[in-house]
Structure formats: structure tokens, C-alpha cells
Structure 1
Amino acid sequence: MVNILLLLASVLIAGELAVTVRPVDGPVFDAQWLAVDTDGVELLVDGRQQSVPWDQLQSLSRQQPAAGIPIATRVFLRDGSQLPVDQVTLSGEFANLKLRRQASLQVPVRQLAIIRFRSPAARVQQQWEALVKQQADEDRLVILRGTDTLDSAGGIIQTVSAEQVVFDLGGSPVEAPINRLEGLLFGGPEPPQPQSSLRLHDIFGGTWLVDRLLPGEQAGALIVETRSGLQHPLSIDLIERIELASGVVYLSSLEPVEHTFQPYISIPAAIPTDLAKQWLGMHIDPSTGDLMVPSRSLLTYRVEPGFSRFVSRVQIDPSVRLGGRAIARFRLGTPQAEPVWESELTLGGAATDVEIMIGDTSRLILEVDFGGDSDIGDVVRVAAPRFLK
């Protein structure tokens, strides 16, 4: 009787979500996710309730993908979390984030790193990334001039509303319409990135760096607690997947052991190869950690012992306006090996899932080619590329 009551309580807490479970040891299995507690998750496996501690899990992912409509505005927190929002307002010491199909989240302003009001566009993306990489003590207002130029002004962000930002520029308040802005960069030294136990991805493309998950007060909800101390209730049906930090390494945190780039256009001999590669070659989107790989690139990454899979999603970056096709290939071992995964990507096409079993190899090679259409503007976004144990 007690077991039945516990099972019913678990169902009320989490509302059951069909998931695929990847443990640290043993085969992958399907389950119903019933609940969480401070030690792990409660699962229903083949009709039997089973508790799995966090340290025995690599990941949980929903079996049926949920279609979340993309959200343009994204807020980046200093703890590394990236949250798509329908609206953000700021006044005094707090910002209010209106999250889709969720309760609003109040965040201390000191925990904000970036607000970007627009979806990435190829004509300004490199300018945006360069501004993000620049550390500054003061806040910066990033203005879109025309359609292809970003300009920034330093000062103090005073308020943010649905229509405008009030910005202190040299002691004078300036009202800047949001429809003329690319985003806001919050000043101050870059804090050390805290190590998070869990990485939670929602169906809208948000990423929460989580210290722990707690049972929610309402049926079908959990409480996300970040390392910086924020707590937020989240409906379980909005969760795409959860990854344990000990079982995942993102390529954005790794330096490729080899990186070659042969631009289709001729580079003058006076420009050093390393400088040309820096200008035109692969780079990491600082907002998402995705790899942005131009055509005619070859990247080789070392696979550390214990990791058995590589997963990602690839597509021609949506910001690319011209071009037609690109080919993405993955090889194991050496650049001369036969591709283990290959796909022709088309402009405007949906992202394609990549999953590669690594086996005992120590190298993963990514090649992007221009697909035979001689286009020099093809850039492939390799989203959330990661090795899993």
C-alpha cells in the first residue's frame, strides 16, 4: 500500500514524460520519468518503479520531440544559462524575464551578461561576436545602423521596457527604441564560469546550467536551481533533455588538434595564413557555443578515453542569405578515412541530427565543403556539438 501511495505521489509531481535514459554503465533504455528528488530521478521501467542516482546517469531525453516556436530575444546570464524570452523589462536592481508558457523569472541585474533582441544575421554576426568578446567596465548599447552595421556606446543601462531602453550616456539619459537595437552588453569583469552539475535544455532552445532539480509544488512541475541561486518552476513537458556534466564535453571547450581552411577566394600572399583563418575560418558563436564552419574547412578533435558518442545538429546557418548547398562530413581516425556520416545541406533547410558511435578511435574529423555550387558564403552551424560517455 505504501509503495502504491509513493508511486501515485511521484506521478502527481512530474506527470510522466516518456524519456530515453542513458546510464553511465549499461545499455540505453526507455522509461517514464515520474519525479525527481535531491538524489536522482524516479523512473517507471517495464511497469516497475526504479530510483536512479544522478551520478549514475549521463542523460535523459524526451522520446517525442516537441515543436517549440523559435524566440528571437535571448538573455544570457553570467552563470552560462541562455534563456529565450518573450519580453524582458529592467528597473532598479532586478530584471523580469517573461518566459514562454512559464512563470516570469526575476533576475538580479548583476547576474545579467547579455540581452540580444534579434535573431543572428550573417551581415552583422561577426561584428556582434567581436563586441561580445571585448570586456568593458561599463554597459554598452549595441545599435543597428541601417541593415549591416553595428555601433556601440558605453554608459549605464537604467531601465528596459517593452519599447525602449533608457541609457545614461555621459550623464545624460537617452531613450533608445528597441527596434533600433541589436542588444545590450552588461559591463564588469567576466566572472569565473561555475561548474554546473546538470545542463537542462528546453523545447524553445533555452539552456539552464543547473545545480540541482527539486520537486515542484504543482503536479507536472520541477524546480530548477542554478549555481548562482536562482530558482524557477518548470513544467516537465517543456524539457527537451538533461545532460550530466560528468558525461559530456562540448567541442566549444576544446581546441581542435588540426584546423585547415582553404577559402574559395584567393588570399593575397601578404596576409599570413593564421590571420586569414582568424578572419574567415571557423569560429565559435559566443552566444550559443555552436561551431560556425565555412565551406572548405577541415577540423580534427581529440576524443578522450571513455567517450563513446558524438551528437550534434547541422544546417546551413539561417543567417546565410545567398548560396545553395553545402556538404558536411564526419570521419573517424584520419582525414583519409571513409565518412561515417555525410549529408548535403540546403539553404533554408531544417537542422539535421548527427549521432556517431565513436568506438575506440581517438580522432573525430569534421569537413565542410561547398557542395559543388562554388559558393563562398556557405557557413554551416554545428549546434551543441558534444562527446558523450
Structure 2
Amino acid sequence: MKKWLPYALFGYFMLLGLIMYGSFGGEFHEYMLGGKGDAANYIQMADQAFAPVENPFALRILSPFIVHAIKKNSNHLLGWDATWYLVTFGAIYLSAVVFYKLLRRHLKLARSTSVIFTLMLLHTYCYTQFHFQEPFRIDPMNNLFWMLAIYALFADRFAAFCIIVAIGSINKEVILLLAPLYPIIAFARTTKLRDGQVIRSVFAMLSLFAFYFLYRMIVTPIITPEGNGMFTAYGQSGLRTVLDSMEHQKEFHIIFSVFHFLWLFFAFMLYELHKRYGWKNRYLLVSLYLLAAVLFGRLFARDANRVFAMLAPMVIGLSAVFCTIRSTKHAVEWLILMLLIYAGLEMAWFKSVGSQVAMTAAVTASILLLFKPLADSDNPELLEELERV
């Protein structure tokens, strides 16, 4: 396989998705601007720099500013719809490229496996398709910053990790949930609170929070946003909506539908990591922390699937690892079939809950029964990376 072919393949599938789900009538921007919710706020912020929209949207200026700058510097040759689609497409494509490099270069997975699971990322509805239907959001850029931060974290590029989190917080403050991962990994390595690396990591984490609060102090008087985040009427009604929905089984189906059977592969891999390496394994620690952080973040978001999409690097990435440490004679063919089934689930080809459960059970059973565990010597580079503290 040519080195450039995976990147062309990602772009090809994204273009197909854009054609299938995009709206190109030229009036989508005006239609959404007249509505309510976060998309209308971001559109207004792109139209007018530092628009005084409702909190917490008003302080998430990076994506709207990029859209505003591109449209202005194109001499207005690009319409608002085209500019938002360009930024959304670019952010999602770069996320896919970083994820592919995480699997291929860092985890040392086979090129075919890396391509297949990156395509699974691109077929995840709330990661790609949803944003082609409504491109006027900051989530694609937020997902890109999450992907970059997680890549930098596992590559031990902690300075880059802090810079990415700091810049990403200007786009959406939720990325600050990643900040504690630096001291968590540092402490897991040394298990000594007074170790120099742990102290530096804690200082870096506190510096990130200080940077964001300083940013708020500087920008808030300029923007004069309406309300104070969750204490506005919108925030209170949103919190009530979330708490009410979590009392019903529908909430769990929504969460499961984000990654379908990959949730199970993710859980199997977490168990495997604990069994092999114990609680200090950094892939296990990062996964458990992010799962808890996203569950907490769910309390402040109306759309569960968009919140859990931020777990994509760990859920889909460790699912790829799980399928790699198990193998069968026609592994690539089985993984391609799995990709097709996953795409069908994400594109709602299987509409009933019963059919979704049946497909999930069939795929999971095929992996557990047909894919046999490999000997440790078959993929030493992967095992060495998983074992590294």
C-alpha cells in the first residue's frame, strides 16, 4: 500500500459523507441563524467578532474566529455555508490523520488495521456525519484538540500537551478535563508525590487552569456575555433535561449507540490491560479517567452522543489494539466486514433495537470465538508500548 493512499482514502470517504449529508442550498446559514441553541450562537459569533451571546458559548471564540477570518480573507468569495463546511471538513480530516498516526506510528499496528479503524472513526455518526448535517459548531475543532492532546500525552511530549490544551480551552473549556492526566501519568511512573516530575506536572496543570481563568478575565469585559453559564435559564433547563433523561433507559441506548459493539471491545481491552499490567498502566488510567470525566461532563450537556464522541481516541484506539492482540487466518477480511457492519449501525441501516443488539452480539462473538489470542512474541513492539509506564 502506498504511503499516501490511506490519507487519500480518508478524504474520499469524507467527501462521500459530505455529499450525502451536507446542505448546499446557500441558505442554510440564514435558516440556522434564526433558530435557537448553540449553533445559532456560534453563527452569530462568526458573523460578528465578540458577539455578546449567552454564556458559556460567548467565550468559545476560536472556531467562530477562524471561520470569520477565512471568509474575510477570501474577499468574501466563500459564503458562510462554504466557510463553515471548510473548517469542519478540515478539522475532522486532521483528526483522522492524527488518529491514524497514533495507531500506526505509536502503537505499531498494521497499516491495514490502522486504516480500517480510522475509517470506523470517520463513520461514527456523532464524530463526522452529524457535523456534515450541521457544520455550525465548534465540536470538530474540539475533537481535533482532544486527539492532538492524547497523541502528545502518549508520546511523552508534555510541553506540547499543555500548549494544545491551553489553545483548545479557547475553543471549548471542556478540554481542561484533560489537564489532570499529566500529573496522573507522572505519579503512576514514580508513585512519589515529592518527585520532581510529579511536582512539575501539578504546576503545569494549575498553570493551565490559571491561563483559562486569566483568559476569561480579559475577554469577558470585551464580550459582556449574557448570564453565567450553567446558572442561566438555558443552563438550568439543560441540566434538568439531562437529569430527567438519565432516569430512563433511553439514555443508556443513546450512549451505547455512539460506538455500538466497540464499547465491548474497549471493555475487554481494559480488562486485558489490568490483567497484564495492573492499575498503573497508562492506557488503562487514561481510559478510566476520561470515562469518568465524560460522564461528569454529561451532566452539563444536552446531547449525550456528542459528549461521548470525545472518547473516540480511546474507545476506537483500544478496540483496534484488542483486535490486533487476537488474530485469525482471514483477519483483514473479517475486519473489513466489521467495518461495514459498524457503518451500517452508525448510518441507521438497522433501525430496531433488536437488530442492533443482534449485530452487536454477532460481531462480538466472532471476535471472541474466531480471533485467537496471539503469542507475546508475535507483536513485541505493541506489547512493549502497552507495558511502558
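Values in this text are rule-based calculations from the coordinates and carry no lab data. For clarity, every value in this text was computed on a predicted model and none was experimentally measured. Cβ atoms are built from the backbone, for glycine too; each structure is taken alone.
If helix-only ellipticity at 222 nm (-39500 (n - 2.57) for each DSSP H run of 4 or more, over all residues; to 500) is computed to be -22000, which of 1, 2 is the source? Derived from the structure labelled 2. Look at relative contact order in percent (Cα under 8 Å, 6 or more apart) for each of 1, 2: the largest one is in 2. The greatest value of mean count of other Cβ atoms within 10 Å over residues 96-103 among structures 1, 2 is that of 2.
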